[in-house]
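Several structures are given next for inspection.
Read-outs throughout are calculated quantities, based only on the coordinates presented, and are distinct from any laboratory measurement. Keep in mind the model is a prediction, meaning the values are calculated, not measured. Cβ atoms are built from the backbone, for glycine too; each structure is taken alone.
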Structure P
Amino acid sequence: MDIAVVDDEKAIREHISALVEEQQPGSVIEAYATGEELLASGKRFDIVFLDIQMDGMNGIEAARELRERQEDTVLIFITGIKEYVFDALDLYAFQYLLKPIDEGKFAEVLQRAAGEAKKKKEKKCLFIRTRNLTL
């Protein structure tokens, strides 16, 4: 599973990355300090944890642009403010978590998000069987 963690606070990026590694071992985790860095990477992610209040492009703007490129990414906002919840819902956010992070809630959300990401990957596969040949 490819997972991005985007937060301008290094300690929070490291904390979220550690939680993901602990709960989803083997995942490829990339951390970014800004939405611009995430978008500039050009990489596809199954799950993106995204702060909202950041210098430069905020998380809502970054998510909007990411949605245009990767509509199937599971977006999870992690922020200290409640005011953007409706903006997040407009972007089909999977979850909106408030800081400080409740590790039990985080584990529950990550497990459900991983299941959702797997479903989305499976939907992209198309199998065609003709004369005992699977394509």
Structure Q
Amino acid sequence: MPARIVSLELLNALPCRRGDNLCFRLELECVRDDLPYHLTLSIKMDDGRGVYVTGTHLAGRPPLLGKRREVRITYPKAPLLGGLYSAHARIFDDQGLMVYHEKILPELEVRKDSRELGICYLENVWEIA
């Protein structure tokens, strides 16, 4: 495999709370300094449905280079409602088509703090006359 994810970790203490900054750290390794590759990170619900995915090629960033890289990805004030989620990282080729390696962080718990339902909190204002 040309590139791989050595580690994927959540830097937050669990359980998280709605509105916390979710901070991930990844260590990546590549066989050559000059081989370009892309990285994605997905947040998924416990049933596998996607909440959000971002990546170097999806965000219009250039491919990564280098034998060893450390990447930190932060989701500021993540509006996730209480529940179980996972994080799924993938390394792709320089076109973003072929998966070289993937790693899953299976338990990302967000503490439930209300009876509201869904996957994310949307600010809301009620006016009742």
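The value 28, 17, 14 for semi-axes √(5λ) of the Cα gyration tensor in Å was derived from one model only; which of P, Q is it?
Comparing all candidates, it corresponds to P.
Can you say which of P, Q returns -13500 when helix-only ellipticity at 222 nm (-39500 (n - 2.57) for each DSSP H run of 4 or more, over all residues; to 500) is computed?
Computing helix-only ellipticity at 222 nm (-39500 (n - 2.57) for each DSSP H run of 4 or more, over all residues; to 500) on every structure in P, Q gives -13500 only for P.
Can you say which of P, Q returns 13.8, 40 when Rg and Dmax of the Cα atoms in Å, for residues 15-78 alone is computed?
Computing Rg and Dmax of the Cα atoms in Å, for residues 15-78 alone on every structure in P, Q gives 13.8, 40 only for Q.
Can you rank P, Q by relative contact order in percent (Cα under 8 Å, 6 or more apart) and just name the one with the largest value?
Top value of relative contact order in percent (Cα under 8 Å, 6 or more apart), among P, Q, belongs to structure Q.
For structures P, Q, calculate distance in nm of label points 7 Å out along Cα→Cβ at positions 95 and 119 and state which one comes out highest.
For this comparison of distance in nm of label points 7 Å out along Cα→Cβ at positions 95 and 119, the top structure is Q.
Comparing P, Q, where is distance in nm of label points 7 Å out along Cα→Cβ at positions 7 and 87 highest?
P
So distance in nm of label points 7 Å out along Cα→Cβ at positions 23 and 103, computed for just one structure, reads 1.8; which one of P, Q is that?
Checking each candidate, the match is Q.
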